[in-house]
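Take a look at the structures below.
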Structure P
């Protein structure tokens, strides 16, 4: 009996150690980062859509994070991101963050754009925005473009200011002279005119710039706020390498 006691104790101790080891957590595995879904109002087949996708595909490749893209109308895009239905958006103005507390601005602009009133009528002249209400002109803006909405809606009654959902709709209204002016972004107007449908269109010009060129920033939903700093650093490096402009030229060449 006495000779079995030490052995029994050793067996009991071994069993206890095995049980303890089984209770310990498994070694942590490196979790694959979640796919980031970026939204845009630019279709993948548009020149701007191709340009933007190349920028962000390369940026997130460098970050080692899978990425997908989703397309929405401008207004719905804003609502979807606010609600966390997607993780981020290609670009918005700096002040956009103030009205959207659920979002985080990535503190590195991708590029700058010019907001302006465009026209197809060579006879129109407008020296100052304050002169616009005194004209008989009817115009349009793209729904969801905040600078245009905030600038024109206080100036003009609703019967003189309609809304469109795409730059193409606005350009068509200009070309058939349904409107005298369209409030848009120079990049959007440039992009539309790169497409085969509008390649030969001439006579579209800036009637009046609205302020100075505006830098545009990526935005993320706050649930992905940890990506803001590394994404900013990556975009800054890509700009230093000349990639942003190179991707723009490559995208335009596909439509030439």
Structure Q
């Protein structure tokens, strides 16, 4: 079969884009270099304004316009299936603008929805799980992106209380001294703060926790925390991109 070229809007943020590239490699069946799929990672972070800052009303320019422009450029470069590894970009105020811009410019690529792919994966592979915790940026938290997607599918979505969200979860991603975005790595404090959030969700009854910001898997690479399943949307998105490019190259699910 003719493989479709994969495109990644990789600057939101840059380390999340690289993590998605890595996971595409890990989830591909290959015996030699030539077996791997063609991937275009378009990383131009200076062109995409912060998604959380927009959702919190701290800026007027919608990042969706710039994201759509990069999807268009990926299409022009040959990509047929494209995704952005940023959960917050899938909030309706941003994602709806992306879709509208792609339609207006008649961009002929398939643009995958990270949050919907995650929900479908959870339903298919963990049908026994009903209580799902979510760790995310405050933008994703306030926009209720995951609860709005999960609840119609029969899941109960659990989130940290607002104090824990603003003192531990969001700073682990954004703090200028130890946050993952600022340091480019999972500092010990960032990991500790995120694990504190995961434990709080477990105590609320979460059977699984979604790492609902694509920087969080850099700090929590585990597949389980005690008896709680860890759901990595970046890996799920990698699998979805392979499925659309060449399903024969997709590794079986390991759960």
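Of note:
- Structures P, Q, by mean projected area of the Cα convex hull in nm²: label with the highest value: P
- With relative contact order in percent (Cα under 8 Å, 6 or more apart) computed over the structures P, Q, the top value is the one for P, the highest of the group.
- Among P, Q, which structure scores highest (criterion: FRET efficiency 1/(1 + (r/R0)^6) of positions 37 and 165 (r between Cβ atoms, R0 = 30 Å, to 0.05)): P
Every number here is computed from the coordinates shown, using simple stated rules; none is lab data. The structure displayed is predicted, hence computed values, not measured ones. Cβ atoms are built from the backbone, for glycine too; each structure is taken alone.
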